[in-house]
Structure 1
Amino acid sequence: MERTSGNDTPFKEIFRQYRRQLDEQHDRRERLVKASRDITRESKRAINAVHRISPASRTKDIERISQTLSRIRDIMAARVANEVDESNFYRFHRSFTFGMQEYVEARTFLYYVESQALLGPDEIEKEITDVCKQRGNPPLPLDTSDYLLGVADLTGELMRQGVSDSNASFRVVKILSGIEEGMGNLYAEHRLDVKDLSSKIQVLKRSVAKVEKACYNTAVQKAECVSQQ
């Protein structure tokens, strides 16, 4: 018996609803990807600015970078936090994870330059959450993978400092070794399912070796200077 068009109507409406849901998800992903790109771009600018901090204008340089990081948190609150919640966070996480990682790298890099210490994930998340609350938006959690991968990228920036500045080499190798040990233990003990973390740990090991070599060269040069006196 041939079906009538009337019998098809409920099914067509169901598929229309599915299509609207898929379109809405696609649009949300696009908005998050665009926000992530803006966060990544501004974070890279902050990282480059940290490398250019001058002793003569250190306070002003740090203040300027802090303002850039504040603008990034505004982007997170306005364009990421209002798009995700507990029910869909991991469904859309891949759309903005790279921006979060780059921000973690920039924020921890500036903190290291200020205090020679590593800023923890709770402090970073609180800074973001405070801005979200001020704007009346839901809090934006910092995923563990974003923090770990951001810190892994931070080690590359620290390595550049340690290799190029002999005065910083011994200080840098100390924190790099601590990060290497901490990440290695986490990965070995908990078998963290974090994409790219294993390969970044290998890069970290090479960074530590490069700074250790710089420390050795510095020590040899100082010993030679003493022996010639």
Structure 2
Amino acid sequence: MKINPIEAVLKNKLLNNVIVFDTIESTNNYLINNSNPSGTVAVAAVQKYGKGKQGASWISARGGLWFSFIIHKKIKMPFLFVILSSVAVADTLKSYGVKPEIKWPNDVLVGGKKICGILIENDSYNGRIVTGVGINLNNRVPAGKGINAVSLSKLTGKKTDIDEFFCGVLKRIDQNLADIKTGRAQLISRWVRYQESLKGRQIKVIKNGSVKIYKALNVTSKGTIMTECGKEIKGEVFFL
């Protein structure tokens, strides 16, 4: 990975400072624990302790793309950062000739296999939000029980230029950030379209030790799942 920090942010409106690491514990932790201006992006070739949802670890081996960005602003709807980032990733993957879909709420899949995960950490007290993005490009994806992942190079049959992909996805995220006020409805509509396969699928919800099964109808503009029985689902779900 030989990312040119200047080229990566050329003509960007908000994401205008890139810090490149070979190896780091976590790009999210770096931005949370250090004083970096709004619009800073931390990108690494390897993360030792990459973060997944609900405290899970995210294996971040060399060959993948692992980065986070920080925005200093009090956000009423932090979930918008999942939306704008997942749409940017899906749009970039689409430009490589694959057909991505977004698995609600924060994963990007191709052919039913996970290629990207997104994690937001909202520090509402200090008015800042960090969004972490991990994408399988050329790395060997982990295998084992319960793991269903794929890399872009596996899908296309050729090695992906990580620097080129990073510049492409970063510019799309930057544009989505800039459009978040005036183009929010259009952005959410694009996000919903990437989830068309959700309709009719059975989902499992676990809450307070209780397990319930529903059939999904659609994703709402608030980022929730509406079920066929009229119940609105927030939080973590499992697809059956």
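Things worth noting here:
- Comparing Rg/Rh (Cα atoms, Kirkwood Rh) across structures 1, 2, the highest figure is found for 1.
- Read-out semi-axes √(5λ) of the Cα gyration tensor in Å, for residues 63-150 alone, computed value 25, 14, 12, structure in 1, 2: 2
- Comparison across structures 1, 2 (criterion: distance in nm of label points 7 Å out along Cα→Cβ at positions 47 and 135) gives the highest value for 1.
- Given 23.5 for mean count of other Cβ atoms within 10 Å over residues 95-102, calculated: source structure among 1, 2: 1
- Per distance in nm of label points 7 Å out along Cα→Cβ at positions 143 and 167, the highest-valued of structures 1, 2: 1
- Origin of the derived value 1.00 (FRET efficiency 1/(1 + (r/R0)^6) of positions 175 and 207 (r between Cβ atoms, R0 = 30 Å, to 0.05); candidates 1, 2): 1
- For 1.3 (distance in nm of label points 7 Å out along Cα→Cβ at positions 183 and 199, calculated) the corresponding structure among 1, 2: 1
- Structure (1, 2) behind the derived value -29000 of helix-only ellipticity at 222 nm (-39500 (n - 2.57) for each DSSP H run of 4 or more, over all residues; to 500): 1
- For FRET efficiency 1/(1 + (r/R0)^6) of positions 39 and 111 (r between Cβ atoms, R0 = 41 Å, to 0.05) computed as 1.00, the structure of 1, 2 it came from: 1
Since every read-out is calculated from the coordinates, none of them should be taken as a lab result. All figures in this text were calculated on a predicted structure; none of them were measured in a lab. Cβ atoms are built from the backbone, for glycine too; each structure is taken alone.
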